[in-house]
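What follows is a group of structures, each given as structure tokens.
FYI, it's all coordinate maths here, none of it is from the lab. Here the structure is a predicted model, which means the values were calculated and not measured. Cβ atoms are built from the backbone, for glycine too; each structure is taken alone.
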Structure I
Amino acid sequence: MNVIHEPAKVRRREAKSERILDAAEGILEREGHDALTMQRLAAELELTVGAAYRYFASKDAIVAALQRRVFEGLAADLERAIAEYEAVHPRASRVGALSRVCVVARVYATLPERRPTHARLLSRMMGEPRNVLPEGLGDANAQVAMTLATRGVRELAAAREAAALGAGDDLERAILLWTSLTGLAQAKKLERWGVPGLDVDALTERLVVTLLVGWGAEPARAREALGRAAEIV
């Protein structure tokens with residue numbers, strides 16, 4: 001009898017955990033890390049504090065789970081976008097190899113439009129100067145983040161091997177691509193404030209092309225590759 005009901009029990013627990021994470025995400029987004037406490041979370045969900053602790057051992061465990069949710073969502077977006085691109089375009093060309101790098105770049109750059117809550121949470125996490133997670137939980141999430149970076153490394157390596165890019169460190173390039181696009185996304189706030197002449201989308205395209213050309217791509221191929229990627233993402 002217990003075996004029969006076990007899947008339903010697991011589903012209920014997972015649903016409750018997701019509710020807790022949703023509420024925690026809202027508090028973090030609106031008010032920041034210090035505002036999130038187990039007491040505040042329990043009150044928002046009309047739970048006892050003890051009930052909240054049955055699902056997550058600590059505030060740190062909740063923050064770690066939220067970080068994983070963001071990274072895993074972005075990783076899923078990357079895999080889906082690359083698969084969509086490959087369903088339309090062949091791999092065996094220099095432009096094709098560059099285009100897959102551009103798909104990765106576009107997934108990074110368009111996160112605020114596709115997953116605005118995740119983008120804001122990621123911005124808060126990246127901008128927090130303190131190390132807010134204990135070593136064990138932080139290390140686990142670093143592994144998830146590296147899995148995400150690996151997709152960019154793989155496509156950059158493929159472009160280099162196809163002679164679409166020159167020799168270079170693929171991991172270093174992936175980190176530069178990710179961090180520069182993430183930083184530029186913050187300028188969207190200035191754009192909304194009406195700063196004259198600021199077009200973040202145009203700057204994003206220029207940034208990607210500039211990086212690719214700096215890494216050895218031909219300018220015309222880099223622009224064509226970015227145009228192809230924009231059809232997917």
Structure II
Amino acid sequence: MASLQLYGCWRSSASHRLQIGLRLKQLPFEYRPVSLDEKEQHCDWYRALNPRGEVPTLVVDGSPWVQTLAILETLDERFADQGVPLLPRDAEQRQLCRAVAEQVNSSLQPLLLPARLRQPILKAAAPDGAPALAKALQAGVRAHQADALNALNSWLDALPGPFCLGSEPTLADACVVAQLGAAMRLGLDLNPFQRLSELHTHCLGHEAFAASAPEQQPDAPSQAPMR
């Protein structure tokens with residue numbers, strides 16, 4: 001069995017999706033928190049693992065792997081006979097699974113506007129205008145998330161459930177559920193998105209998703225939102 005150490009943060013949706021995937025594959029791993037609040041991702045020791053200072057990083061037998069979609073697809077190939085297949089065996093379903101995952105990765109997650117993008121914008125504002133700008137940025141992020149979630153909801157509504165692509169969880173579910181958790185931490189209500197809301201509820205009844213929930217992680221604050 002491979003030696004796996006996951007360097008992540010409880011509130012990182014990318015860390016969240018990777019945890020789900022590891023548990024779906026039934027791959028034991030050691031969780032090593034990286035504090036984004038204390039900017040540990042920029043420390044020399046972490047930059048040696050991940051030069052861009054991003055979380056998560058999965059260290060596999062001493063070798064650091066980065067970028068969650070690449071990590072999860074490689075794990076699925078390397079441990080094909082273990083746990084749940086993250087990618088369907090059927091080529092058309094596999095393409096659809098990758099497309100849903102990429103929709104989250106390229107269209108939804110970037111709209112969360114991470115601190116490395118948000119802080120320079122706020123610093124450029126006049127001191128008396130920074131609070132109003134911060135509020136406007138937050139409102140804009142929520143609006144963009146809602147619009148993108150509405151499109152994703154319509155797309156998945158045309159596909160069989162209860163998971164994204166039918167009766168079994170896949171890479172797509174790991175990506176979507178992690179993103180829904182991030183959206184709710186922004187204050188978005190999932191009720192208008194019926195297919196996504198039902199998907200989220202169904203997935204949380206699965207052990208791999210429940211154990212990977214952000215509030216279950218050892219670095220989560222005691223008052224972390226239950227998502």
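Numerical summary
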read-out	value
Entry that produces 5.8 once distance in nm of label points 7 Å out along Cα→Cβ at positions 48 and 168 is calculated, selected from I, II	I
Answer label among I, II for the case where helix-only ellipticity at 222 nm (-39500 (n - 2.57) for each DSSP H run of 4 or more, over all residues; to 500), calculated from the coordinates, equals -26000	I
Structures I, II, by distance in nm of label points 7 Å out along Cα→Cβ at positions 40 and 184: label with the highest value	I
Identity of the structure behind 58, 43, 32 (criterion: Cα extents along the principal axes in Å, calculated), options I, II	II
Structure with the greatest value (metric distance in nm of label points 7 Å out along Cα→Cβ at positions 8 and 192, set I, II)	I
